[in-house]
Each structure stands twice: as C-alpha cells, then as structure tokens.
Structure I
Amino acid sequence: MKPGRPTIALIEDEFLLRVALAKAMDDAGYNVVAAANGVEGLALLRDRTIDLAIVDVVLPGRMDGVALVKEALRENPQLRAILTSGKPISEVVDWSSVGSFLQKPYRVPELLATIARLLAAPD
C-alpha cells in the first residue's frame, strides 16, 4: 500500500478480470485490495479503510454483491460503491440504493472515469 493514494476494494470472482482490473487501477494511482466472494469482501471492507468498493453483483457463496454493499453501508454509510454485472441492469434488484452501476463488459477508461467521479463527489 502506497501512502496518500485512495484505496479501492475490488470484489470480483473472475480471477483474470480481478487481476487485470487491479493492475489497471494500481497503474492509475490507486491502492487495490481484492476478494473473490461476498464473505471475503465484507471482511475486507470491515478490516480496512476503503474509499470505494467495486463489487460484482453475482458472487459465489451466500452473499451477492447487492447484499454485501448494503451490509457494508450499514457499518460505513460514507462508502462509495460501483456494482458491476453481465446481467442487464433491469435484472439487478435494488442496485440504485447502494451505488453506481457498470454493465459488463466495460472498458477500463470507463471504470477509471467512474471511480474518479465518485471519489471527487462530496461526502
């Protein structure tokens, strides 16, 4: 972790996507911590100071991305979140109550622009 850089939690079960996105965000000047499922992701959000979470809606295990972000927001109402999914937005229940949404597949510049916009927004 490099001091002075915003920290992003990336919660994504697809290994290659998780690695590629973590590298792109690191290259763009962000600290990145990652998890592969909802339970690991929630632990990460509880144990670290996170500026923004990027969370896949469909995660393995008993907790999907929307439930994860809702729980994290109960504990940290200032958390900013981007939900991602290959599902159409119309099929993702309650996404608007927890953050922004990016439809997969998305391009890295689109993700980085969304991150910058959310981090620049007032609390």
Structure II
Amino acid sequence: MVAGPAGGVDTGACPFCAIVAGRLPAEVLFSDGETVAFRDIAPQAPTHVLVVPRRHVTHFGTLGPDDAALVAALVRSAQRVADLEGVAESGYRVVANIGHDAGNSVPHLHLHVLGGRRLTWPPG
C-alpha cells in the first residue's frame, strides 16, 4: 500500500477502491449506496464473497461511533449475499481479518462471506 498525504493511505493504490470505482474487473454480485459485494479471486469455499464499503476504511479498528450505519450496511450486505448464494438456511460464516497475523492482505475493510460446504472449527 502506498502512503498518501499526511501518512494516510493512497486510495488510488488500493485494489478494493479500484474495484469499487470500476477500474479493476471483478465479478460483482451487487452494489448499493454503501457497499459492493464481489467474488473472492482465491475462493476458500463454494461461496466466498467479499463485502466492502464504498469508501476506503482500513479496518474495523479505524471505525468510530459515527460509523455505526456503515457497520449495519456491511452486515445487511453479508446477509443479502447469503440469500443470493442460497446459503442463508444451511449456514455461512462472516469473517473480518484485521492485521498481518490474521491474514489480512488488503488494508481495506472487508467481510468474507463463506458457505456452500461444512465449515470446520477452529479455522486456520
């Protein structure tokens, strides 16, 4: 990730910002005013969809009290993915990785919606 003005993230270098803006191709399931949902390029389950906010947010730890509506929008979008993918009844997992040790490779807040097979626990 490239540092931007005042040490912030250069969103022009963020691949998820590029997908949201239509500059990078992705298999988009849907988008609304606050989120975009698209298939992961390296799926770990038959259903593996990423839900991202349209605006660049690095991760959950950078959200504040004024972001409650965005968090709710992300959850609604994850539920919509489960419905569209036909896994809402059989079960699905919603995961957010924060930081290197958790396996986060793109510093843009995103939820993984996984399903379509029996998921084991513990993960990783």
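Since every read-out is calculated from the coordinates, none of them should be taken as a lab result. In this text the structure is predicted, and so the values were computed from the model without any measurement. Cβ atoms are built from the backbone, for glycine too; each structure is taken alone.
Upon calculation of relative contact order in percent (Cα under 8 Å, 6 or more apart) from the atomic coordinates, which of the structures I, II produces 22? Here the read-out was taken from I. When Rg/Rh (Cα atoms, Kirkwood Rh), for residues 23-86 alone is worked out for each of I, II, structure II gives the greatest result. Computing helix-only ellipticity at 222 nm (-39500 (n - 2.57) for each DSSP H run of 4 or more, over all residues; to 500) across structures I, II gives -6500 for structure II.
Just checking, which of I, II has the largest value of Rg/Rh (Cα atoms, Kirkwood Rh), for residues 63-102 alone? Walk me through the intermediate numbers first.
Working: I: 0.95; II: 1.08.
When Rg/Rh (Cα atoms, Kirkwood Rh), for residues 63-102 alone is computed for each of I, II, structure II gives the biggest number.
Largest in percent of Cα pairs over 27 Å apart among the labelled structures I, II is structure II.
Out of I, II, which one gives 2.3 for distance in nm of label points 7 Å out along Cα→Cβ at positions 71 and 111 as computed from the coordinates? Matching structure: I.
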